[in-house]
Every structure is written in structure tokens, then in C-alpha cells.
Structure I
Amino acid sequence: MLVAEAIVQILEKEGIEDVFGIPGAGINPVYKYLEKSDSIKHMVMRHEEACTHAADGYYRSSGKMAVAACTAGPGATNFITGIYTANIDSIPFLALTGQSVRSQLNKDAFQSVDIVSIAKPIAKGAWCVMDPNDTVEIFREGFRIAREGKPGPILIDLPLDVQMAEIDFDIDSYVPYEIERPAPETDKIKAALRLISEAKAPVMIMGGGVILSEATSECVELAEMLQLPVITTYMAKGGIPVNHPLNAGHAGIQCGGPLGNKVLSEADVVLGIGCRFTDRHTGDIKVYSEGRKFIHIDIEPSQIGKIIPAEIGIVADAKMAIEALLSEAKKMESFGAKGLVSELPQLSIDMKRKTDYDSTPIKPQRVFQEMNEVFGDEVMFTTGCGLTQIWSGQLQDINRPRKYLPSGGAGTLGFDIPGAIGASVGAPGIKTVAVLGDFGFTFMVEEIAVAAVNDIPLVVVIVNNAYLGLIRQNQKYGYDFDYGVYMPENQGVMDYVKVAEGFGCEAERVLNPEDIKPALERAYASKKPYIIDIVCDEDTDCSMGASIAAVREFV
């Protein structure tokens, strides 16, 4: 059969149910057989980057891989931002790109670019199929690499003549690779528990790897057994209910909170599970780590000790490590409450940031208070970057895993809307809300048309402060200047309501704080995509700092 037909059959066998793509001359042979698939659905996006963000959001909501597909040249290069965005957050999907025929490679042919060389530094794997007979094994190995260990996106580039080549292939002989999960060493599990039992103020950091391994309930059970305060990284938001008595919130220099930073600052032993200790979380490494011993559990060996030296490093799948800790802990004497554990419920109230502003122009914090009150626990949220994302991380209440789906490591403007579309496809029937700023709305804004055409009742909340807010704040406090960041037209001549309506969506603009909730309620009830442009105070600053001990609070 033709390679193009074999590829579609392989996708079916690997469990692919959804493709987000834009057909083109370089990938049309695959599309010919994709049309004939009974089990794979295809959604046409409006920009190639959006294809990758949609496939990314799909996995975040469902735990299943999807495919992003596009043609050669600029179509393929438009994939790069989305591949990077997914890879740094450990999100797997398959990027399929068309390519010129093999005889035209490296000869400046029309829409021919060495996309594999471009993608390799920021993908988990990338291949160009040069021999048709290698197709099957490249796909089988690619899916294994994408899913195994620290997951991530892969790219497979398909020359046009390879797609049209005949190969001897029987789908019944194709067996996907089993995905291996590393188990923890028992001696290290026991050593970790001894260190925790001897500590005066131990704390747990739940990272995004816990959500990826579907281990949040076990992780909370472990915290309860060991009586550990639970700090969630930004990528683990929703891993423990907001009102759980052990929830200490986030720590960090941007999306962190006062309580989380206090608990971490007073800890002497830190159990980090499925987290990377990256700069946005830690800030000044010396302040973050001094006086504390770290137990670091991660599925990727290179992460152990990469940033924070580990007293005990355990290479293991998060769920398997947590289960091993639970098993061993049950053999030990009960763990008592230490440090701030008994005070957490009251501290969480006392140290909560203010959101109940009644002023006009609207204070951005009020927007998140209203969202917390209107949207229930089943709603999913996406967000990309900027002050809006940081406020979202600080102020939104998320009680369940796979409900908060941010671009964490990349902070990608434009991820929000297509990511929300993919999340909606991955979890049908669940409302998805994209939370972004006025400038961020213009990145990938065309994708609201995809939501309209496909009857996806996406809600887009624009926190419109007429500024590149995060950059304004950085210029102001870091360099004492203000240049190129003020966009007053975004609250004036720019009419996002008309933009939304022009793309087949419903929309409204909100100017007063008392009107936020009714607008959100209308959006939540709508059967169509609904955009809310909330005009906010231009100069409100967001709490952040250089270290967890030096976060500057603004009110």
C-alpha cells in the first residue's frame, strides 16, 4: 500500500482520534486517506501554530495524544513555537509536516525547509523519512519516545514522494511499543521517609508531573499520611482542592502566594515530586534553597540536581514513587503535624490577597474574584502569558486536576484560544475559558472562528488594561522608563466586540465591576463562543519579586 495510507492506519492503531491541521500540497496524500478514516476526526484551524497549540491543549485536558498536521515550508516553521511550548511543559503530540520530494531537498525548492534541523533542539524527537521502508519503525519509535519518560512532542517530516511510495505493510502486524515506567529504588524511598520523619518542618511540592502521571489523589493521600503542607507548582494547579487543610497554595516569585512562600521559607526538608525547580518558581536560588534539604523525585534523570542539589534523588514515575512512599509509610509510626500544618487553614484566610475592589476603572483582581464565583469546578481554563496569566495563577481557585491548562515554561502569547479549542475537543461537553490580556487576544484571534464554525462554546475573558502590562511593570521597576508598551487604542478605537461578532461569536464590553458577574453568567450559558472585553485600570501592578523572601505586594 502507499505510505500515506499506512501512516493513517498507524495513527488509528496508536489511538489517535483527533487531528488539528491545515491541508496543503505537501501533505495532501496523507489527507486523502485521513478523509477515509472512520475513527479519526479532523478540525481545520486558521493558522499552523494554532494546530500545535490545539493538539497541546487536547492532551492537557484528556491525557491522550493528538496530531497537528500541515504542509511544507512556512506551514512547518509555524509549528515551531507550539512544539517548544509543549516540550517545555512535557506535553506530547505528533507534528506531521509535508516536504518536497527527496530530489529537491537542499536545493532551495519552493516551500522546502529543513524543518527537522530547526525542530530538533526544541522537540523530544524529529525525523525526516528518507526511505519509505523506514516509515513504520520511525512512527512506532516516535510514539514511544513521545510518551515514555518525560513526555514531549515529536515531529515527522514526510517528503511528497515518500508519501506516494509503495511499501509492503499489514496493519495487523503493527504493535505499538509498551511504555516503560521507571520504578523507585526501595532504599531511597525508605531514606526519604526517614529524612521527613526527622524534619522539624517538612513540606511537599506537588509538580506538574504528578498530574501527568494521574497521581493527584495518591499524592494528597500521601500528604495526609505524612502530615505535610502541600505547595503546588503553577503546572500542578488544581492537584489539591483549594480548601483542603494541607493546601499551602503556590510558592514562587510570580505565580506564588504569600502563604506558600512563608511555608517554604520556614521548611527544613522539601519533598519535590514531578517538579523542575525552574526560575519562575524559585527566584534567587540561594534564598530558595539555603537551610533546606531536598528530596527530588522525577522521571527524567537529568532533572535531578539540575538546579537544586538533592539530598536524595529518586528517578521514578511520580505515581509509582508515591505508591512506594505510601506503602513504606504505612509500616512506620504515624507522622505528626509539624511546622505550620495546624495553622494552615487560618493562614490561608489571613494571607489571602485582596480581590474585592469596587472601584472604576475595574481593578484586574476583581475579574478573578468574579470568575471564581461564577465558574464551577468542572470548567477548564487556558492562559498564555503576561500580568493576566500571573494574576490568574495567584488568584484563581482550581479544585481539580486537568482543569487549569497554562503555557507554563514558555509563556506563549497565543496559546490561550487554540489551546482551549483543543482542550474542548479532548474533553467534550466541558466549558473552557481562555483568560488573556488585550494584547494577547490579538495573537491567534482568528481561531475564535474555528470555535464558531465547530460549535465550541468557548469563553474568552479579556483583562483589558491597554498596556503590555508585564513589560510595563518590568520597565518601571527594573529600568525606570516606559516605552513602547502603552496601547490606549485597545480601550478606545479597537472594538473587540465587533472583531468577535465578525468571526461569528457573541461578545460584550464591561466597564463597571458590578457588571462583570452578569456578563460571565451570560457567557457561561451561551451555546456560542463568547468574548468579554473587561476594561480595567491601566496602572495596576502585580505582586512579584526577585526571591520568595522579597515579593513586593501591590494593592
Structure II
Amino acid sequence: MRPSTFAFLLGAAVLGLMPAASAQEKGGVIDVATIGEPPTLDAMVSSTDIVGMISQHIFETLFTFDSDWNVAPLLAKSLPTISDDARTYTITLRDGVKFHDGSVMAASDVVASLKRWMVVGGRGKQVAENVASVEAVDGNAIQITLKEPYSPLLSLLAFNNSAAIIIPEKTIPQDGGVTPLATFVGTGPYKLQEHKPDQYIQLVRFDDYSMRDEEPSGFAGARHAYLDEIRFVPVPDINTRTEGAIAGQFAFADTLPVESYERLEAGKSEPVLLEHFGWPIFVMNTKEGLLSDMRVRQALQAALNTGDMLAAAFGDTKFYAVDGPMYPANYAWRTDVGVELYNQGNAEKAKELLAAAGYDGKPLRILTSRQYEFHYKMALVAQAYLEQAGFKVDMQVVDWATLVQRNKKPDLWEIFITHSPFLPEPALNFILSKSAGGWWDSPEKEKAMAAFTSTSDLEERKAHWEEIQKLIFEQAPIVKVGDFASLSAKSPALEGFRPSPWPAFWNVSLNDKQ
């Protein structure tokens, strides 16, 4: 394989979204092929990457991340003032920020939005139990008062899925926001023009967008809306998406099989490879049913040979690493604690654990989707190892939107397969929230999380993270399969685009001369 100019190492520099070297002009329409129809456009209620990728163009948060994964202001005027006891955050808002309906953002909108986020958002619920109050200080500032110090707060406010988006108070349902949003009005550089489910989501430039003055850096700084229109087109069949990318049908095609890399190089698109992009995981239902018994989860963990699963999914080791720690080597959170329980492939140990648990042959329901083909390939290998260990497996292959709906209902599944980029703040990982899918909730984990989030000292936090990783392996709420690279494709005419875990199309333009 020839190295590509677009191959990109995911790490501190992954968010280096800088303007193109040549002058950029307004104009043009692009089609972006996605893995399917998003389950919603309400960025608060969904932690899926497809929702985050699309909705970040429509909605914005108080903070975001710069190219070094530092928290930076977005709708906030600056970083907050934090009291000496680390319990009170005073956030001044930018003046004159307009919503897509023409109204001007006020402190009351921000307060109402954050309150809804803490009710309906998985990551908002993480924050909610430690929030004493959220209130407007005056017309242009809000104050968040915590019961105890909580170091991940700003990262949670900055993240773009299950996101603390700011929306007009009048668009929030009167039941506190539990009812789904009826309209999608944000402050972003693009606004929703039309949504035809299973056909397209059409975004158009918001001409009254209130842009920041700073140079672009990651998701921070100026967001120029050069394009007239962005159409997100669901293409759930991975072969159709790949062939369309090779033929140059799309300006960008998301999540392609890595074996198509060389065909993309020879076609009309350019491959975009993010190495060490993230981790595929098997999420276990710890709340009820078969896997609520930790011994059965441990048996499942013991049975799996994750190396074989990765080889089946990605083929060439250029695209994956058989690696147990929750973070790769270029992250401060890297630790080897507990990894002796990774990649065991030990059928006999699994059988012993199942016998001790009194397993009676009840089917193990695995939810997966072929819209992420590597999920499905890993599931097939896992099925073989699990059956060898004595499990009866019920493989349920559904579309991604259906999977996202079902995984909210603990009576419908034992395992669902997903993946995530490596996130700069471990508390952003949904698996650590007892209210998120999987519902991992144990006294040991809650104690370790409380210690982890109550201090801002990095060395102390790293020590507490080691304890959390140890518990992940011991209590087996998930199985981390390994590390993997993500392949997408872009048109040569798309200028200013920089790879990231959630592709963004502001600061991007079309060069018609290509």
C-alpha cells in the first residue's frame, strides 16, 4: 500500500482543521454519503456518531475542543470563571448570537437547554446528579453550581454527541423537554432546510451566523460557511457507498471497508485514513437478563479471541492493533492494568464460569448491523467462539437506526456492538454512565468514578483511571475488541477538509477546476 497524503494519525493533532492554503469562495452543493438514516436530529438524546456528525452543523454548544483537545469557548464568550472550591462556574455568553429563527440567544435559552440536557441526554444525566442549580445571573451570563467538584464538566459541555446544544427556550416541549423536539433550530453555520427520511437531510447556509473571530483550530475558532448547501444522503449498503465513492458520486463518503483503500486511490476519490481512530466494543446488558450475572459476562470475555475478530474485520494489520488498554500509547490515560484478561480465547475457562453461574442454554441475543460491516464480521467470529464455549447465540442483524432504538430497551438484547473514537476525557465514554446503554452500575465503579471526577490533579486522576480500567476487565461490562483505523473518502475538489472523528464541512469549499 502506498502512503496517502490523506492518511492521518489520530491523536492530539487529529482536530487540526485549518483553512485551505488557497483562497476559498462561497458556492457549491455537496453530497455526503452516511452509513444510514440517523435515528434523530436531536443531538441531546443520541450519542451516535452519525447524529453528532450531522447535528454539529445545525447546533452549537457553549464550549468545544481545539486542535490539541483543549476545551475552548464556542457560544460562551470565554472559558468560565470557577470558584476557589471548584463548585461554581460562571459562564459569560457571547452577545448578539442569532438562532436560525432570527431570535437572539439569551441566558434563559441556555438555562432551559441545559436543564433539558440533564433530563434527556445520557451525558447530561452524568452531570445532573451533582448539579445543585443552573440559573441566569443576568441577561448575558449563567451560573452552574455543583454539589461537589466535578472535573469532567467542561468536557461534557463541549462534546458533540449526547450534546449540550443550545436551542431557543420556546422550542423546548413544556414537559421539561422529554417529548422529542418538533423543530430543529440552532445557532450553527448551517440550518435545516428539508429532511426526507431515507432520502436526504438538506442543510443550507445560515447567512446570519454569528462566527467567532479566532483562527480555526480543531472544532474551535471561525466556522466559515463557504458551501451553499450540504446534503447528507443515507447509503446504508456499504458496497453501494464504496462504489459511489470510487466513481466520484459523493464529495465525502463515510466509513468504508479498509480493503477498498487501493481501489479508492485508483478511482475518482481520495482515501482518508484515520489510524488508531478508536475501539470497537461489545456492550453487555448488565441491567437485566442473562448478562446481569457477572460470571456470565466473565465467561463471555474469556471465550473471545479478539485477535481473530479483528483479523476477520480488517484483514491487514495496517488497519488494526490487538491492544487491550482502553487508550493507545499516545494518550496520558494509557495503562496496562487488568489487560491479562484481554484476548483470552479460553473456551475451557468460559465453560467453568458458565457452569458456576448455572447457565441453562438461554439464547444470547447479539444486536449488530451491516451498515458497519466490520461490526458484523466481528460478530460472526465471536459467535463461533461463544458457541464453542457453550453459549447458544441468537444473532440479530438489523439496520443501525433499529439497533439504536432497541438498545435502549434492556429486555430486547444481551449484547450490542458499537465503536467509538478515543475521547480526550475518559468520563465522556458512555459506558461509564449508569444511565447509558449497558447500565453498568456497581458500588466499586461508582466509588472509583467519584474519586476520578472530584479532582483536577492529572496524576491523581490517572491513578483513579487505573482502578476504573481494572474494574472494566474484572466486571466485564464491555469487551474491547482492539484498536482500528477508519477509512472514508473525499473528492479532490473538496478543499479545506481535514479528517476528524466527526467530519465537519464548515471551512470547506469546492474547487470547480479539479
Structure III
Amino acid sequence: MFIKGFMLVVFFAVMVGIGLYCRRHTTDVNGFVLGGRSVGPWLTAFAYGTSYFSAVVFVGYAGQFGWKYGIAATWAGLGNAFLGSLLAWAVLGRRTRVMTQHLDSATMPEFFGKRFGSRSLKLTASVIIFVFLIPYTASLYNGLSRLFAMAFDIDYAVCVIVMAVLTGIYVIAGGYMATAINDFIQGIIMLVGICAVIGAVLNSQGGFLAALDGLARVSDPATSDTPGVFASFFGPDPVNLLGVVLLTSLGTWGLPQMVQKFYAIKSEKSINTGMVVSTAFAVVVAGGCYFLGGFGRLFSTPEAVAAGGYDSIIPTMLSGLPAVLIAVVVILVLSASMSTLSSLVLASSSTLTLDFIKGNLIKDMDEGRQVRWMRALVVVFIAISVVLAIIQYTSNVTFIAQLMGVSWGALAGAFLAPFLYGLYWKRTTKAACVVSFLFSTVVMLANIFFGSWFPAILQSPINCGAFCMLAGLVLVPVVSLVSKAPANREIQTIFACYERTVTVTAKDSIGRQGETKVKRSKARQG
């Protein structure tokens, strides 16, 4: 217990110390929200990865999908790495960095407002973010309850409050720069921790091959009658597994707290480095989490899972580990949760301040006042998420849990297609954005209340969210083509940021022309 407590105290002290150290970066809005757009590729890559993977992934998704699909759940982690990280950086990274600086936008709603020349679009996007990020934030605490019950004799509410307060301190004090530096440290903890845990868990089963052989012998007639299906390449249900891969991978392309990382990176040249680092991080952390969860059936029974839920699977796997490793696991999950929490509350507070309050409720807000409002709203968002998390834990209120499940799908479905097409296609229209916003939010909310009316494959919030994202990729170009095109002059001004004139010296230019003339002369002679 002393070892666990000491490691936690050191961890929290470092996090708060970094927040206080980074206060000098928070004197204006650009510094508080984007770190002055001067964050290096390694910090940005780790900030992207740690915001991506939280306790929801390590405890909830890894346990649930590992139980359902066996070792094939690893595909979800690899999808997160190559679709959610590598491809996202390659497709969105540079264009997001260049256009958002050109438009002077610090948030996703502000991007929509300036890109499409619409104040109402900015307000609508900010409302969607406010509604759906709060329950998503509350869900981060869920995975902690089981692990702290296993490792410490501490009330869940106390753990949640302490985590929230300490996260709030370093976000309020140091803004985005403190978040990025802490994310880097937390990312290293996650990398080391997941490797150590996987090694220890597999060793407890006699090694990788022995564990895989044991998994191949597991049978569950309720899931599949195929022998060895949980140790197979695609598992018992590849169609629904594909839905998991799409939602958890493509979903990052439309989440404001993820895309905002590209706003803050130091330069265009940093994109390639950040892309490689982010992908490698995701392969280890996401791939490792789902790979670990795939062996859950070796540690739990269907009866135990029915009684304790999917969230009990990973803690059961880890309960037999040495005290030092359990402490590492607790800090790993704390790191994952605190990094995502800080990213979410910063995105929420900046969006509400810059896109909703500024210019609407309060007409005249100078830089200092905007920063003060964002700091105050960080406290508000964290407090609301703590209350929701405790209510869900201590009562049978299922509505909150359902809303958490659709948050990712609603946000990604609403924003992915308009944001992507807005970066690349000049013909994208405001009407197409409105249709995408309405379609995804209405469908995902309907999935909560009328899920049984949906087709069987879409009754799952996971599949429904993936459907909304794919539907948006079709709806946006179709609606754009049938609606009024934006003014050509305005569009040319917006996309001028991608056109860069390169000047060469006269000496080089003459030299190349001379070489060309010589070659042409020789060719004629020949």
C-alpha cells in the first residue's frame, strides 16, 4: 500500500508542478487554448494519442470487445493506429494547421463559422459540442471505479473528486501547454505500463503460445459453435467488429478535442514526425489494450461477466499481479483518463467561451476576460462531469450511460464529413454542414429512445455511430451539389493559404535553362 500511495503522490505532484510552471504560456487566448501554436511534433503526437485512449478503452472497450471477439479484437487497436492516427495525420494534419491559422480559428465551431461564413453554423456546432462532450467526459471515470476498488480501500467518489481537482489545477494554471507536457509524461507511463502488464498477464498463463492455446479451447455456444473461434483471425462476428473499428478509428477525424491538436503544432514540417510518433504510440497502446482484452475469457466466466458487467473483466485479469504492477496499472489508467479529461474540458470551455459567449452573451471581451471565462468554465465542466459520474455509479440511472455511449458517434458523425470536405473541396456548402449536423444528432438521440425500432445491425450505438459517419461522407457532397455554391471570390481567399509561390535564384534558373538548351542542341545534332 505504501508503494502504491507513494507512486500516486509523486505522479500527482509532477502533474500539478508542470501546470504551475506553464502559467507563462496562458497570458492570452492563443497561448491558453493552443500553446501559442508552437508545440513540437513529439508533444503533439503524445497529446493526440493520450487524448485518444482513456480508461474507457483500457477497461471498458478492451474488456467488452475482447470478450466478444477474442484475439480478433486486436484489429480495433490496429485500426485506431492506422486509420485513426496515421491516416488522420496524413489527410487532416497539414491542411488543418494551415487553414486554421489562415482563418485565425482556435476551435472547431470557429472554423465552421469562418470557413462557411455563418455565425449560426458556429453556434450550432458549439451547442452540439456542449451537449455531447459533457457525458463523454463523465464516462472517463467509469473505468477507475473497479481498479481503485481492487488496489485501494478508497471510496469511488473520493477518487473521482481528487482526480478531477488535480486535473483542473494544471489545466487552469497552464492551459494547453501544461496539458501537452503532462500528456507526454503520461504517454510514456502508458507505453511502459501496457507492455509490462501484457507480459505479466501472459506469463501467468504460461506464455503467449500457452495462453493462445487455452483461448482456442474456450467455447461459448451463446456466441458461436465454431471451435477455437476466439483465437481466430477475425473472431466470431467480423461484421460488428468492423463497426467497432470504423467508429473508434474514423471517429477521431471529427472529434473537436482530437482535431484541435493539429491547430497547435509548431509547423507544417512537424506533421510528418508527429504522424510517425503518433502511429507508433497507438500501435503499442491501443493494439496492446485490445490484445490484452482478447484473453479475458481465460480469467472470467460468463456468469461472472453477467453479474459484474464487461468492466469487471480487465480488473479480474489484473487482480493477481504483484503490488508494484498493480500500482503501475492504476497510474496507467489515471494517466489515460486525466490526459483525455484535460483535453475534453479545454475543448469544451474554449468552445463555449469563444463561440457562444463571446459576441453573443457578452459583446465586448478582451483577451484577459476570455481567458478568465475559460478557466471558470473548466471548473464548471469538471464539476458537472463529476456529478454525473457519481450519480451513475450510486444509482440505477441508465439514461446517462446511454448518452455516454452515443456521444462519440454523434460528435464524429456530425463533424467529420463537413470538416474533411471543408478542408479539401471548395464546393462544400453551409447547407451540407447543416444537414450533416442534424442527421447525426437526430439519429444518435433516436437510437437512445427508440433503438428497438432500428434495423438489428443499427441497434448498437457503435454501429449506428459508424453509419452516421459514413452517411455524412455521402450526404455532404450530394447536398453541396444541389445547393447554392459559395461565392467564388470568398472561396479563393480562403483556399489561398494552400498556394505558396516558390522563388528560385537567377543563377539556378539560368543554369537549368542552359543545360536544357545544350540537351536540345545535342538532340537535334543526333
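Tabulated results
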| read-out | value |
| --- | --- |
| Relative contact order in percent (Cα under 8 Å, 6 or more apart) from the coordinates reads 22; which among I, II, III | II |
| Ranking I, II, III by mean count of other Cβ atoms within 10 Å over residues 74-81, the structure that comes out highest | III |
| When distance in nm of label points 7 Å out along Cα→Cβ at positions 138 and 362 is computed for each of I, II, III, the largest belongs to | II |
| Identity of the structure behind 133 (criterion: volume of the Cα convex hull per residue in Å³, calculated), options I, II, III | II |
| Structure (I, II, III) behind the derived value -23500 of helix-only ellipticity at 222 nm (-39500 (n - 2.57) for each DSSP H run of 4 or more, over all residues; to 500) | III |
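No lab work stands behind these numbers, since they all come straight from the coordinates. The structure displayed is predicted, hence computed values, not measured ones. Cβ atoms are built from the backbone, for glycine too; each structure is taken alone.
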